[in-house]
Structure P
Amino acid sequence: MEGKESPSPREALPPEISAAYEDPDYYMKYMGGAKEYAGKTLQRKYLRAISLAQSRRDPIQRILDVGCGRGEIVNHFCLLGIQAIGVEYSKAACSIAHALLSKNPKGHLGKIINIRDCTLDFPPDHFDVAFMLDVVEHLYESQLDSYYAQIRRVLRPGGVLVVHTWPNRLQRETIPPQYEVFVRSFFALPYRIMFRRPIKRTVRDSCEELVHVNEHTPDQLTSQLAKHSLSPLVFTSYFAGNAPDSLSDFLGETVLNMGVAGLLPGVRKFFNRYIWAIATKH
């Protein structure tokens, strides 16, 4: 979020944010994809990220997942026989990712590294693909600059960086907050009846309010990647994946993305909540 003081790339995060990242429940209950993880499947957002990478880089021999969380991306590529490394700030997340890899018959192809200082200690031109999925909104500008520069260094020529971030700050700044309050109030009771759980009061819960220190607009993401000589294709998306994860997601996104308005060319970047980027190292 804007207004939060930025530490240097090597400086520790504020203690309240570090504490949130070290809570295993953050990854096993609250973080997106927890249901799919429990069911031993990949959420559609991850499937879309993998598809985007494969469409731009073939063959893929080595991948890097920055902010790997529970380790699903690393685990997936290991199953495909591809070398995969995940780097992660949280020790709790690293433990979860290690446990996942330990059950993978090709887990020896993967590695999870706990890093606390934004340092990617890998040789130049080493990886074909790098991922930053739901990471950039958690990093201050100085930390992002450090990561982008290092990612460009460790990517091979023609290598790609796939980025996903949410919520789109431009959407938050364009649509009056009264709209969201009205919609959520109007749909609260039918949503509870249909899905037997309360609708979230806001797009972000209290934990996300704390840890989202740098929510982006599409233009902001474009300029940052270009600044580090990564040629970006940036676009917004109606759903995080190519399709909604559930009926409740479909109804929620349809309403909060202003219905069909979110699908219209020229206005998508104002109404769509999810931002994707595919950046190539030339």
Structure Q
Amino acid sequence: MSDYFKKAKSLFSTTLSVGISTGTSETISLASVVGLPTDTQITLTLDRVDADGTSTPSKTERITGNISGSTLITYTRGMDDSTEQAHSAGCVIEYIWNAKDLNDIVDGILIEHAQTGAHTKATGAEINTGTEESKLITPKGLADSAIPTPSSTTTFTNKRINPRIITAASYTTDTGTALDVSTCDEFDVTAQAGALLFNAPGGTPVNGQKLIITVTDNGTARALTWNAVFIASTDLALPSTTVLSKTLYCGFIYNSTKSKWILLALLNNI
């Protein structure tokens, strides 16, 4: 484990509980760990001075590891140009800011920054460079797929949009609940057994939305009536009945200015 960004503890000093020799199999137990971070590695300096505060440069060693309980674990010895040393119980242990900590922070920053401080393209993401008004920060797979900006248009070639179709055999009074234009593009009644009133469709239509309604009776012509939200013109009236055992097709388009479904096409003998 190597944490580029390590936390620190100001003016920390303690002692070694049990003496250690060189090597990575030693148990490094501290008399106190109060205030030391436990969520990142930390570099501790051993034997910079003795118990009387006298400098001991030949014994100095820096060890980087993680604090667990009162022990330094998963550690690396001889850090920041120091060398492994044997240390007696009671030797002074301090946290002292060192070149290795600073260099690690710089290395961490340089992963996604140039030496000038400019943010570079991170692995697996695309960063807005400031040259476009809008750009997504995306996983690499999406970034490579040329996502259009909000102001652009996209052309689909050789693609099919499957219509949303609701089918029912017969309704006794109306289709105001089943016919929901938020979830339906085509509404098919396949064996209508009585007079049928088309109530206002559910859902919130948008301007220009299309709707197809088909009605087939069950062998007897059935009367049809329509809510006022359905309108027609003088040259194409809304149908008032089915044709016995035939399928009726009605094509509508929604006009948001009028808040009406306008009949555009009618076939009643299919």
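Hey, helix-only ellipticity at 222 nm (-39500 (n - 2.57) for each DSSP H run of 4 or more, over all residues; to 500) derived from one of P, Q reads -1500; which structure? Only one of P, Q returns -1500 for helix-only ellipticity at 222 nm (-39500 (n - 2.57) for each DSSP H run of 4 or more, over all residues; to 500), namely Q.
For structures P, Q, calculate distance in nm of label points 7 Å out along Cα→Cβ at positions 67 and 163 and state which one comes out highest. The maximum falls on structure Q. Quick check on the output: 2.8 is distance in nm of label points 7 Å out along Cα→Cβ at positions 59 and 235, derived from one of P, Q. Which one produced it? The read-out comes from structure P. When relative contact order in percent (Cα under 8 Å, 6 or more apart) is computed for each of P, Q, which one produces 21? Structure P accounts for this read-out.
Each of P, Q could give distance in nm of label points 7 Å out along Cα→Cβ at positions 43 and 251, but the derived value 2.0 comes from P.
Suppose you compute P(r) over Cα pairs in 5 Å bins from 0, in percent for every structure in P, Q: which one lands on 1, 5, 12, 17, 19, 18, 14, 8, 4, 1, 0?
Working: P: 1, 5, 12, 17, 19, 18, 14, 8, 4, 1, 0; Q: 1, 5, 9, 10, 8, 6, 4, 4, 4, 4, 4, 4, 4, 4, 5, 6, 5, 5, 4, 2, 1, 0, 0.
It must be structure P, since only it matches.
Each value in this text was obtained by applying a stated rule to the coordinates, not by laboratory testing. Since the structure is predicted, the reported quantities are computational estimates derived from the model, not experimental observations. Cβ atoms are built from the backbone, for glycine too; each structure is taken alone.
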